[in-house]
1. -9000 is what came out when helix-only ellipticity at 222 nm (-39500 (n - 2.57) for each DSSP H run of 4 or more, over all residues; to 500) was calculated for one structure; which of I, II is it?
2. To which of I, II does the computed value 12 (relative contact order in percent (Cα under 8 Å, 6 or more apart)) belong?
3. Suppose P(r) over Cα pairs in 10 Å bins from 0, in percent, for residues 187-258 alone works out to 19, 46, 26, 9; of I, II, which structure was it derived from?
4. Assign the value 5, 20, 29, 28, 15, 3, 0, calculated as P(r) over Cα pairs in 10 Å bins from 0, in percent, to the correct structure from I, II.
5. If volume of the Cα convex hull per residue in Å³, for residues 83-210 alone computes to 135, which of I, II did it come from?
Structure I
Amino acid sequence: MKTHVTFPFVRRFAGISSWILAACLSGCSHHPKTNDPMEIFIAKMVSVHQFNETELRAVLAEAKIKDDILAKMAKPAEGLPWYKYRQIFITDDRVAAGIKFWDDNAATLAEVEHHYGVPAQVIVAILGVETTYGQNTGKYRVLDALATLGFAYPRRSEFFLSELEQFLLLCREEHIKPSILLGSYAGAMGLPQFMPSSFRRYAVDFKSDKSRDIWHGNADVIASIANYFVQFHWHTGQPVATPATTTSTHYKSLLNDNLKPDLRLAELESLDLKISQPLAFTEKVKILELKQEQGEELWAVTDNFYCLTRYNHSALYAMAVYQLSESILNKRGQTHEQTHNSNAFSGGMQFF
């Protein structure tokens, strides 16, 4: 049930202490008021999902409204220009850590790539961008994050209340106490930073141990990311992006916020656009303009790039994942080749 509400209740308790919230929850009438988001939410969970009202109120009474979460939502990293955004994620340390994660989980990554068709480097790069391979999975209680954004962030309250609903269902299904799970300030969880709805739809029990563990089980983490992209129509074997060049400004008429590829390859020449390499298995591309310190750079991106944006609806995010994946793949190949050559040379020396 989607209910559009006003937010006088939200404005009253945004920033107030948790004991006031608890008092409101324990004292409110069973029947929701039309302008009371909390009561509307409780009524839905009880009527649609058969939650026990008393137990649900007790859970929600533990939620704390976090002002710093609201502040972070006002200044997302995606608001940076590309050259600054890139500096956050494409670093030598992140590439090296990605190579180590790949080497440590090589057998699983190979098995998952074979099963799902999603390249290992893309899966590794997602983990690199999201949590630095599990080093930073979030310090906020998911319950607090989703309650804050659901009840005190009107601009996206509908989305986050839906995620709070999914979170409580997830906790019931997985037998997890809602107050113990930690995640990002937006409520994303585990190594792959799945929102609760994504966990319920796409998380995979890859080891068949009756648990979908995206917090500690690397096999489930890796397979869940791959499954996510398969469900959003990843095209096995299709490239992701290639640089483009032009000597005119005709391409600017193509720029818009829609990230779905909409330009046929045959049309590139008429717009004075050239790509640096052929794009196999691609019929259409999207032209992106990314801001560098000295001007702009152009990219032609494919449906697989669009697929990456389904993880985070940002061209900057998808480009960071792509470039990190390529850096990890290339550097890992060089490292392994050097190791192989070194071992071969050392082995040869034994004959002298």
Structure II
Amino acid sequence: MFIVIITNKCNKQENIIMLLVNKTDRKILKQQLQKETFKRRTISFYKYFEIENPQEFRDNLFIKWAELNCFGRIYIAREGINAQMSVPEHNLDIFSQHLYSISDLNQVPIKYAIEDDGKSFYKLTIKVRPKIVADGLEHGTYDLSKVGNHLTALEFHNALDDPDTVVVDMRNHYESEIGHFRNAFCPDVDTFREEIKLVVDKFQDEKDKKFLLYCTGGIRCEKASAFLINEGFQHVSQLYGGIIEYAQQIKQLGVASKFYGKNFVFDERLGESVDGQIISRCHQCGKPADTHTNCANDDCHLLFIQCDECREKYDGCCSDECKTIFHLPKEERIQFRAKNAQKYAESKIFKNRLRPRLKQKNV
């Protein structure tokens, strides 16, 4: 299931670092996933708490969760854990028992996916990072023990009707484009670190108003609300459990959703519909569409919205140019990239981009 890699790093003295990772080719892993005969559940959870040794904490989790055949993408930092996972249904009880046996994670809220075919992840990836949510702020800029008022799904739902309330989407533009709450301010940004500062600047003269924050599962709102409070905002509340919990609770209550469209998720699905509506459009032809894809040209890998017709027309690419590159033999593609590297450095065709640069008519 996993292997141990031993690497050496020399910096005055030699250190040996053991990394527990799954190095199996992703094509093989995806094939194995499709052949599974049991059901998986997609879950997510997070918690801010002090982790003294993130690497040791990470390795212990990897060993146990690999034994349970868990997949997912988990980030560990000194400030806590952020996890999106796929757990075999028959191992859910054992997984929960293990999770809750960790004192700092005892009874941490687990959120279940809105739409779930069990194919959200195909391997287990656990990474140690400086922060579980990159905010671009120095340590001590805000106090995470002083966060906004947590609102239940129904409380948040009702609060949306207050005309004097400012509703802020604390996600990136590509997330809010396919789905958001009614009358929400959706910043046109690529990253959370851009957004958190933009929101403070935009509402600098409205700090006495009531603010409602929301995000996918709640983790970004914890930081955002703490930062806003530190900056002098007086009435900050947040949707507890995020859009995921809201969609689940509203459905159970039989109440019409005030979240329109699809909830973007960071796994193989890239989205799950909340109310069945399509509020966005294909970036190539303009038809109603809400399916994100990464450009099939790996040298571009642009994340954009593409309808089924354009997917077939452009073979999953974002432009005619990328389609041409995509169909080149591997050696020619490598040569093409080397020859045109300088030319495309400015246009960023060889760099990951989050927003389409609409330079061509068909894009």
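Just so it is clear, none of the values below were taken in a lab; they were calculated from the coordinates. Computed from a predicted structure; not experimentally measured.
1. On the way: I: -16000; II: -9000.
Structure of origin is II.
2. Numbers: I: 16; II: 12.
Derived from II, not from the others.
3. Numbers: I: 17, 34, 22, 16, 10, 2; II: 19, 46, 26, 9.
The value was obtained from structure II.
4. Values: I: 5, 21, 27, 22, 15, 7, 2, 1, 0; II: 5, 20, 29, 28, 15, 3, 0.
Of the structures listed, the value fits II.
5. Details: I: 135; II: 177.
Label of the originating structure: I.
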